[in-house]
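Following this line, the structures themselves.
Please treat every number below as a calculation from the coordinates, not as lab data. A quick note: this is a predicted structure, and the numbers were derived from the prediction, not measured. Cβ atoms are built from the backbone, for glycine too; each structure is taken alone.
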Structure 1
Amino acid sequence: MQIEERTAGDIIILDIIGKMTLGEGDEILKDKINSLVLDGHKKIVLNLAGVPYIDSSGLGEIVRTYTTVSRQGGSLKLLNLTKRITDLLAITKLLTVFETHDSEEDAVRSFSASARV
């Protein structure tokens with residue numbers, strides 16, 4: 001698994017590329033998120049378009065990422081979920097926990113909308 005980091009203003013977009021499975025980069029995502037949070041970043045988008053496969057460990061890593069960011073007063077949003085990831089989140093009832101978006105523009109704009117609420 002690889003992570004490519006981009007920014008849109010004060011929003012960090014992480015493009016996840018590759019399988020999210022046990023032993024396939026779970027430490028990479030954890031370390032990246034911890035580093036971003038320590039640097040004060042509170043608006044993070046995980047772009048999952050490049051994730052062809054995810055297992056329960058990968059799903060657990062997304063949940064841990066969400067928890068880490070939320071505990072620091074931040075917000076994590078998911079972008080470009082594949083059908084498999086959407087189905088997995090629905091089966092585990094986690095689809096109601098995460099804010100998901102189909103376009104990067106909508107995901108970025110949603111941070112402004114949630115700030116006004």
Structure 2
Amino acid sequence: MAKRSRDDVLKIYDRLIAGTTGFERKGKTTPYTSINGNMCSFVDPDGQLCLRFSDKDLAAFQERFAAPPVLQYGRVMKGYAAVPEALLNDEPALVGWFERMVANARALKPKPTKRKRVN
């Protein structure tokens with residue numbers, strides 16, 4: 001089966017986000033989600049959906065789907081896995097993995113804001 005277009009992947013991504021309470025898509029060039037300042041998913045410019053998992057879930061995901069590490073700007077993104085085409089074609093299963101990603105993101109320690117306060 002041919003690789004989905006970036007627009008098709010973004011439609012799937014939007015459906016996943018819409019089904020999750022308290023989640024919204026951010027970013028224009030590289031759409032992403034974050035919770036408490038921690039980015040937890042994104043769609044790269046090539047249309048690859050990437051999810052951030054706990055160590056346990058990442059190992060299970062990589063074993064199940066033989067998912068390679070996610071590389072951005074020449075560096076491995078710790079905790080992230082690229083969603084394979086087969087899983088994009090099985091949205092009910094994808095929803096389960098997306099929910100695991102959300103649970104992990106909500107368990108991460110909040111990052112302090114970097115915005116300067118205006119007095």
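Figure out for me which of the structures 1, 2 the number 3.4 belongs to, where mean projected area of the Cα convex hull in nm², for residues 13-68 alone was derived from the coordinates. Working through the options, I get structure 1. Comparing distance in nm of label points 7 Å out along Cα→Cβ at positions 29 and 61 across structures 1, 2, the highest value is found for 2. When distance in nm of label points 7 Å out along Cα→Cβ at positions 37 and 109 is computed for each of 1, 2, the one that comes out at 3.0 is 1.
Here helix-only ellipticity at 222 nm (-39500 (n - 2.57) for each DSSP H run of 4 or more, over all residues; to 500) was derived from just one of the structures 1, 2, and that gives -13500; the source is 1.
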